[in-house]
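Input: structures, listed below.
Values in this text are rule-based calculations from the coordinates and carry no lab data. Quantities reported herein were computed from a predicted structural model and do not represent experimental measurements.
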Structure 1
Amino acid sequence: PSFEALSYTWGDPHDAVPIKVEGHQFTVTRNLHCALKYLRLQNRTRVLWVDALCMNQGNQSERQSQVTQMHRIYKSSTTVVAFLGDAWERCDVIMEYM
């Protein structure tokens, strides 16, 4: 199936928010929560590959294996979405570099 890959800044790992994905409970960083909130489509399903959700973060060997494959994951996605953070927080920094 086609999917989009999400690239984002993790942020503070201790600043976590609970979410539900297809009935399963996850805890994600506030930055990822913000990204998912901004990127959610109201009128159709959006399939995103997100490292924090698609890789078992509690299993170091799986995580290392997946990290070495990330270039292939991003390359095989239809689109890579880069989320730099809440627009209101970082707008001035982003505009400075454009």
Structure 2
Amino acid sequence: LHDIQSNQFRSKYEHSRAVLDGCFQDAVHAFSGGLDGALKIHDFNSSSGRIIGTHENAIKCVEYSPEMNCLLSGSWDCFVKMWDARTGHCIGNFLQ
């Protein structure tokens, strides 16, 4: 992660394979998904990250909804999953 205003390296957040998409929840948290099928949340203050959910195949898109405080992830496994951003629990599973 790079700070574009200062052009400085800020932190490194890893997946076991390539990241395909990411989005910001706020100025401190971001989500990412990729070829490893893991959906991760990253905390910029603590430079930590953790898996909050998974798909059976690569995650191709990740989007956060501030109005509903939920996260949507779309995967090559043909499912779109809805996640509660507070708890990380899957609250919906939709076949594409």
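Taking relative contact order in percent (Cα under 8 Å, 6 or more apart) for each of 1, 2, which is largest?
Answer by largest value of relative contact order in percent (Cα under 8 Å, 6 or more apart): 1.
Consider the structures 1, 2: one of them gives 21, 15, 7 for semi-axes √(5λ) of the Cα gyration tensor in Å, for residues 41-80 alone as calculated from the coordinates. Say which. The partial results should precede the final answer.
Values: 1: 23, 14, 5; 2: 21, 15, 7.
Comparing all candidates, it corresponds to 2.
P(r) over Cα pairs in 5 Å bins from 0, in percent was computed and gave 3, 14, 25, 25, 18, 9, 4, 1, 0; which structure, 1, 2, did it come from? Before the final figure, lay out each step's value.
On the way: 1: 2, 11, 19, 23, 23, 14, 6, 2, 0; 2: 3, 14, 25, 25, 18, 9, 4, 1, 0.
Derived from the structure labelled 2.
If you work out Rg/Rh (Cα atoms, Kirkwood Rh), for residues 17-56 alone for 1, 2, which one comes out largest? Please list the in-between numbers first.
Details: 1: 0.93; 2: 0.97.
Greatest value across 1, 2: structure 2.
Matching task: 0 is the computed value of helix-only ellipticity at 222 nm (-39500 (n - 2.57) for each DSSP H run of 4 or more, over all residues; to 500). Pick the structure from 1, 2.
Only structure 2 yields this read-out.
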